[in-house]
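Heads up, there are several structures right after this.
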Structure P
């Protein structure tokens, strides 16, 4: 995945390498910021049609996820393909992509 390579190069260039556990904490923090934006934009669910997140915050979460994949030596593109195949199998079997079936 080109994006993962770009993140890896950025991290290396700026000496931002760290342990996977810290990458996971960063990802959790970034997801929390997305959740905060959604809560605020929808008045904590009372206006669901008003849901909004900034591209910047979504980008931060994506950066954190790709940096975590890189630290774990996981190809994010391959991981995505595996997940899509899993969802396709579920849909074929149950008619739903969710795992609760």
Structure Q
């Protein structure tokens, strides 16, 4: 499990390495273009959900548990990028990593 550290938030978001690798590509592409967007996720303990506004001026760090890079699935990246362009932004759930891992991503 990797972590996404955003701004001065005391608590990083814990995400499966494969999903984090795909999000990294989408986030880096959007922010490199100067495009802000929303990222939402369900809390793992079922207590609710959170949303952050990703902006190029806010510090961001990706930390991966596995030292080897994940294999990237271009179709999954395209799907995440398409949702990032919508007003609701990217919404991730724990099942996202499972669904794509079982599909061979």
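Every read-out reported here was derived from the displayed coordinates using simple, explicitly stated rules and does not represent laboratory data. Note that this is a predicted model, so its numbers are computed, not measured. Cβ atoms are built from the backbone, for glycine too; each structure is taken alone.
Using the calculated result 1.2 for distance in nm of label points 7 Å out along Cα→Cβ at positions 13 and 37, pick out the matching structure from P, Q. Source structure: Q. Among candidates P, Q, the computation of FRET efficiency 1/(1 + (r/R0)^6) of positions 21 and 53 (r between Cβ atoms, R0 = 25 Å, to 0.05) that gave 0.45 used structure P.
In terms of mean projected area of the Cα convex hull in nm², which of structures P, Q is highest? Of structures P, Q, the maximum of mean projected area of the Cα convex hull in nm² occurs in P. Computing mean count of other Cβ atoms within 10 Å over residues 61-68 across structures P, Q gives 20.0 for structure P. One of P, Q was used to compute helix-only ellipticity at 222 nm (-39500 (n - 2.57) for each DSSP H run of 4 or more, over all residues; to 500), and the answer was -23500. Which one was it? Of the options listed, only P reproduces it.
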